[in-house]
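> Following are the structures in question.
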Structure I
Amino acid sequence: MSTSAAASAPASKPSSRTRRDKDDTSNPDIALPGIGNYVFQKTVGEGNFAKVKLATHRLTNCEVAIKVIDKTQLDEKKLGKLYREVRIMKLLHHPNIVKLYEVIETKSTVFLVMEYASGGELYDYLVVHGKMKEKEARAKFRQILSAVSYCHKKRVIHRDLKAENLLLDSNLDIKIADFGFSNYFDPDAKLDTFCGSPPYAAPELFQGRRYTGPEVDIWSLGVILYVLTTGCLPFDGKNLQEMRESVCRGKYRIPFYLSDLCEKLLRKFLVRDPIKRGSLEMLLDDPWINESY
């Protein structure tokens, strides 16, 4: 797997450190020319309290993505969640995970300087190109599995794995992004926060059951594999209630064109009982995953 992104790290790449900039900004919604060693080019994403801007390094002209977060709009709980996201991203170093280069913090704003993936979201790629042939899906899915397995070994769960949070670099290699819902997990403890996108959420989340962590990521991986190979979601509904019922039933259609090996793998991921759901170690040894490898 190539480690290059749409723009590799700037030649004078700052370390993944946090520093406070002397020049403060009162509001990230105001168009700023840049921050630190970076010049803003355009806004490429926007949320309630944050924007993502494409920027270039002043010295190397390399492109980066900068998430601009307005701290004044965040309560103590949300601010704590933001700092947890930063700590987790600093911990992760994997070719299929978006790199965090630098954190610049001012009185009212946090700037996360990250690797830029010019290929955009995997979701948009599928909208344009349609479902993938199994050979292409396998290559992408191996990269996703490798990155998620790496996270779990670091005792980190993502909790929002979906096609929209899987980016593509200039070589169309996977970059997992958006660790806003991520958390540390303890095999001997339980979590109880409902996180993520409903179409990708595990049944136990809808049922309000406590969970360890990795098992909810594994369910989401099954949904992603289904999306890659069919171009649609396995569970759907006109509203959240219908979606909940669909996921909790756990019934989905297997298209005729899927291979037997792919179908068998899906049935290891999309298991309603989290105890019976496949482990990543077992899934990484699956025949479909390792075919022609």
Structure II
Amino acid sequence: MRELIASGETIPVPGVYAPSIAMLAERMGFKAVYLSGAALTGLLGMPDLGIITLTEVAMFTKYISEKISIPLIVDADTGFGEAINVSRAVRVLEDAGASAIQIEDQVMPKKCGHLSGKEVVPVEEMVKKIVMAVNSRRSEDFLIIARTDARGVTGIDDAIERARIYVEAGADIIFPEALESAEEFRRFAQEVRAPLMANMTEFGKSPLLSVKELGDMGYRLVIFPATTFRASMMASKRILEIIRDRGTQRDHLDLLMSRSEFYSLINYYGYEEEDRRVDSIARGLLERVKRSAGLKI
């Protein structure tokens, strides 16, 4: 992850919520993926209000990280509690295979960053969380992303001031949430001298700028946190409507990933081949043991 940031390239980072989606993103050439809290809670049928647990996030982090070789950024919301809780969250998620975690300065219960009615904690409280996160990581290659939601609460000036303080506290990357214009994105990048991450979520407060546009402003990471989840939900809704209304999907197979493509993605035949190989080894071993011992079983 640190090498990606140092490359100077602006990296598009799709949000994922399951190992198969992360595997697909890697196969399609993406260099990093983002385990989105909004997408993960959506998968579990819950709102993004910080009610998902560290155990659940760590479980999905492990499932995903085991299936990919590219960096995984994990949305850790507010760090699952106070500064002392952040310490444990960092160690648990780092051990589960995350390459970076994102923590934010909202008050619990948190809200989706693009909704109104948010509150932010005092700067000192977020600084404690950042310092605790930095001091708790096992490897310097595990990055700490500090998100500020201040733009929608106390304004852009406070968001910039907080970001500067978070950099001094040790954050590796700054994530300004819910900026409301291209000019705000540009100003933030000019006034905060640190690697920056932009959020291009749909149906929110931010304009949908391209990776190139944000890269030209100075942003290094551009996340699309819930895009694949929303696309999957819409595709599922469409095929369910077809089955409900027409009683068959036979004229709409173009909406589905083929069996062969999915099997290729998950290496289905590789598993079968490995099973046959081990079976052959076991049979050969058993035959040798039987012959050497004069067994007839």
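None of the figures in this text is laboratory data; all of them are computed from the coordinates on show. For clarity, every value in this text was computed on a predicted model and none was experimentally measured. Cβ atoms are built from the backbone, for glycine too; each structure is taken alone.
> For helix-only ellipticity at 222 nm (-39500 (n - 2.57) for each DSSP H run of 4 or more, over all residues; to 500), the calculated result is -15000, so let me know which of I, II that is.
Working: I: -9500; II: -15000.
Derived from the structure labelled II.
> Given that distance in nm of label points 7 Å out along Cα→Cβ at positions 126 and 246, derived from a single structure, equals 1.3, which label among I, II identifies that structure? Walk me through the numbers on the way to the answer.
On the way: I: 1.3; II: 5.0.
It was calculated from structure I.
> One of I, II was used to compute log10 I(q)/I(0) by the Debye sum over Cα atoms at q = 0.17 Å⁻¹, for residues 110-213 alone, and the result was -0.78. Which label is that?
Numbers: I: -0.90; II: -0.78.
Clearly, the read-out refers to II.
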